[in-house]
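Engineer: What follows is a set of structures to go through.
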Structure 1
Amino acid sequence: MQSFRNLRVWEKSHRLTLEVYAATKAFPRDEMFGMTSQMRQPSTSIGMNIAEGCCRKGDAEMARFLQIAMGSASELEYQFLLAHDLEYLHNPAYECLTAQVLYVKKMLSSLCKK
C-alpha cells in the first residue's frame, strides 16, 4: 500500500480539479446544476479513484481504480469541448485544461502498464 500523495498523477489530477473549480466559477449561474456540477464531479473522481486504488490490495485492484479514473478523465475531456462549444470556456482556458487532462490520461495509462 502506498500513499496517493506520493503519486505525481494524483498531484496533477488534484491541480486539475482546482483549476476546474476556478474555471466553472465564471459559468452562467443557471448552469450551477448543469455544466458546472457535471464538470466538477468527474474532475474530483479522478483523484478520488487514484486515492482509493492506492489503499487496495494488489496491482489488479489498483489498475481497476486507475481505469475508472481514466474514464472520468475522458468524460472531463468531452465536457471541456462541450463547454467550449457553448462558449462557457474560452480558448486559453480550454486549451490549458484540455492539455492538462490529456497529460493526466497519459500518466494514468503509463501507471496502468506498470
Structure 2
Amino acid sequence: MADLTVIDSNALPWEERWNEHLGKTLYRKNLVTDPDTGMEVRLVRYPAGVMNTRHTHPCAHGMYVLEGTLVTHAGRFTPGHFVWFPEGMEMEHGATAETDVTVIFITNKPFEIHYK
C-alpha cells in the first residue's frame, strides 16, 4: 500500500530555473513525481512579462491558474481556470506585462520542451 504524501508548499522555497532559450529565470516548487509514469505536479511562477515562446512537449500538461493571468496562444485565463495542452500541441504561455502568474503545473508523463 502506498503512503499518503502531504506537502506544505508554503514552506518550500522557490527554485530558480534559468531558461537559456528565453534568457529569463522561471520559478518552481516541485511537489510530486511519479517514478512509474514520470507524471509531475509542481507550482510554476512566470515573472511579469515573461512568455515561454512557441514550443511543443512530448507530454500533455495542464495549468491551473492560482494568481495573476496566464497568457497563452489561445487567450488569457485568470484564477480558477484550468487549461489542458494536448501532447505535441504547438503553444506559448506566460505572464502579462503587469503581473506574475502562478499555476499548478501537471504533466501526464516525463517533461521535455522543444522550442520552434
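Values in this text are rule-based calculations from the coordinates and carry no lab data. All of these numbers come straight from a predicted model, not from anything done at the bench. Cβ atoms are built from the backbone, for glycine too; each structure is taken alone.
Engineer: Which of 1, 2 yields 0 for helix-only ellipticity at 222 nm (-39500 (n - 2.57) for each DSSP H run of 4 or more, over all residues; to 500), as computed? Before the final figure, lay out each step's value.
Structural biologist: Values: 1: -26000; 2: 0.
The value was obtained from structure 2.
Engineer: Thinking only about volume of the Cα convex hull per residue in Å³, which of 1, 2 has the largest value?
Structural biologist: Going through 1, 2 one by one, volume of the Cα convex hull per residue in Å³ is largest in 2.
Engineer: Can you say which of 1, 2 returns 2.5 when distance in nm of label points 7 Å out along Cα→Cβ at positions 5 and 21 is computed? Don't skip to the end; give the middle numbers.
Structural biologist: Numbers: 1: 1.7; 2: 2.5.
This value belongs to structure 2.
Engineer: Moving to a separate point now. Can you spot which of 1, 2 the value 2.8 was calculated from, given it is distance in nm of label points 7 Å out along Cα→Cβ at positions 29 and 85? Let's see the in-between values first.
Structural biologist: Details: 1: 2.8; 2: 2.2.
Structure 1 accounts for this read-out.
Engineer: 3.1 is what came out when distance in nm of label points 7 Å out along Cα→Cβ at positions 13 and 53 was calculated for one structure; which of 1, 2 is it? All intermediate terms of the calculation are to be shown ahead of the outcome.
Structural biologist: Values: 1: 0.6; 2: 3.1.
The value was obtained from structure 2.
Engineer: For volume of the Cα convex hull per residue in Å³, for residues 37-100 alone, which structure out of 1, 2 has the highest calculated value? Intermediate results must be reported in sequence, preceding the final value.
Structural biologist: Values: 1: 67; 2: 82.
Across 1, 2, volume of the Cα convex hull per residue in Å³, for residues 37-100 alone peaks for 2.
Engineer: Where is distance in nm of label points 7 Å out along Cα→Cβ at positions 69 and 93 largest, in which of 1, 2?
Structural biologist: On the way: 1: 2.6; 2: 1.7.
Once distance in nm of label points 7 Å out along Cα→Cβ at positions 69 and 93 is worked out for each structure, 1 has the highest.
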